[in-house]
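Each structure below is given as structure tokens.
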Structure P
Amino acid sequence: MKNRPIKTLPTILSIAGSDPSAGAGLQADLKTIHALGGYALTVPTAITAQNSLGVVAVYPLAPEIVRIQLETLFADYQIQAIKIGMLANLAILKVVIKCLQQHPEIPVVLDPVLISSSGRPLLETEALPLFITQLLPLATLVTPNIPEINALIQSAAPSKPYHSFSGEAVEVSVMAQSLFALGVQNVVIKGGHSLEPEAVDYLVMPNDKSPNHPIIQTYSSTRLVTSNTHGTGCTYSSAIATELAKGKTLAQAVKVAKEYLFKALENAQIAQPKQLEEELTVEQERKGVLNHFA
């Protein structure tokens, strides 16, 4: 029997925290990348204790093991895109920055995970200045939601008058210009927290011919009313990274990722894990997972 030729898959590296409930973090990245026909390599930065009710505890890994994991993978695999999520602390952030500086040819999608939806910090405060000044400029694409944009801009210039963006479409260019001033190369401004009737995301890219008028691509979908939103940011950013690894342009990659995310949300209700049938308090709210294989 003749040997069949080896077929290689687009290879994407996810650097993120581990979610034992498998809704977000590395586990969401794994499912997304494989569902879209890629091969996922993973480097965990932290172990979390969380479920559908929120994050209970975060235990960052030793920066040395993060470094060794990265070096080991780069020594054996041709990585075609990198997705970055939770980095936890300053020491791990420094390791990741050094790694990216050694591989500037690889597209990087950065999901700026700063705080969990349940309110727990996922990046220590003292790491934020380095995150802004050194990591943001290394990313090919940054994918913040509106609260994250506000946090980044306020942290970068705490002494200046601060304008909190509300999510109106007319603010997109101003938001993007504020991020470009921090060294961001390209940005997807996510509309999940916006005030618009539809869920509209904006890919904003610098315009060399007219710096004051950036290039804006709009991606719109029906705004779904659902509590099954655990891991949407992780899923979206890893989907973009997967499409970039296939050779797609930024505009093409965001389009595919937006469509994929919508289907994963739309079909989430038929792919939930079995949970305890207990009454929740008024303060508690379950966040269901996405259907990554819809």
Structure Q
Amino acid sequence: MSSAAARLSPVLFAQGAGERVEVGGGTLDVFIDPGQFELGRMALLDWVTRSAGAVSAYFGRFPVARARVHIIISQDGRVSSGMSFGDHGARCKISVGRHTSLSDLFTDWELTHEMVHFSFPSVEDRHHWIEEGVATYVEPIARASVGILTAEQVWGEMLRAMPQGLPQGGDRGLDHTHTWARTYWGGALFCLMADVEIRKRTGNAKGLQDALRAINRAGGTIEADWPLERAFEIGDKATDGSTLMELYDQMASKPVNVDLPHLWSQLGVRVNGRGVALDDQAPWAAIRSGICGVIKR
């Protein structure tokens, strides 16, 4: 994978010796807990490299110049408890089970999710939905870009999980409804709607990827504290419109229902047994392919 080519070199941490991984123009200092993982260090470093490569593919580079990754050993489970931070530099920590397998690492989504967080500025707590929404929406698309997932798997997960982001009784809009479902999947639904609308308005020449890349290149990383409006204004300028601010004005303080069955039909995403089939004759099939097709270089 072009952006995931990495070099390893030793680096010293306050906690002990670690490894330095260079991916997509960024440097990751990786510290692995000294407990005994069955897989060994190289398998874990390959996982970090693969996850960082997926994020680099989506953003055209790794979203920060330098980051730290702390892998914590756990006795139970596989990969869990990922958290990202922007204070004192971009960094994340994530737990990996002592008996985690290579398959578990290859199919993991959490580390990619945490690294996507590096790409977007830190905003006020009431806007936490956009931070989690971007990470939730971009993560599977990024992994598909480097061959970890198929397009059918990406759209199948969206079809299954996106309804969780719809407003329920008592909803007061994304800025004022801080449930888990509305924070993660409500934010992801905002991103999907923005992606589709930007592509409709630009003849599929641009999408949310262009907006997010522009925000990141303007210094919008997890290390920066920004007003949300600043990020959206930059993203809108990069995509020749006002889609992000318009959607935000609609969805911030009141519930907005989205006809997801109609959206899937227009995009050509339909249930096929336990998975999905993609219809290339659907009205917005080209938009669907643009979202989860060849990543721009």
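For FRET efficiency 1/(1 + (r/R0)^6) of positions 34 and 194 (r between Cβ atoms, R0 = 35 Å, to 0.05), which structure out of P, Q has the highest calculated value?
When FRET efficiency 1/(1 + (r/R0)^6) of positions 34 and 194 (r between Cβ atoms, R0 = 35 Å, to 0.05) is computed for each of P, Q, structure P gives the biggest number.
To which of P, Q does the computed value -9500 (helix-only ellipticity at 222 nm (-39500 (n - 2.57) for each DSSP H run of 4 or more, over all residues; to 500)) belong?
P
Have a look at P, Q and say which one yields 15.6 for mean count of other Cβ atoms within 10 Å over residues 58-65, as calculated.
P
Quick check: 0.80 is what I get for FRET efficiency 1/(1 + (r/R0)^6) of positions 18 and 242 (r between Cβ atoms, R0 = 25 Å, to 0.05), calculated from one of P, Q. Which structure matches?
Computed on structure P.
Determine which structure produced the value 2.5 for distance in nm of label points 7 Å out along Cα→Cβ at positions 74 and 274, calculated from the coordinates; the candidates are P, Q.
Of the options listed, only Q reproduces it.
Readers should treat all values here as calculations from the given coordinates under stated rules, not as data from a laboratory. Since this is a predicted model, take the numbers as computed values, not measurements. Cβ atoms are built from the backbone, for glycine too; each structure is taken alone.
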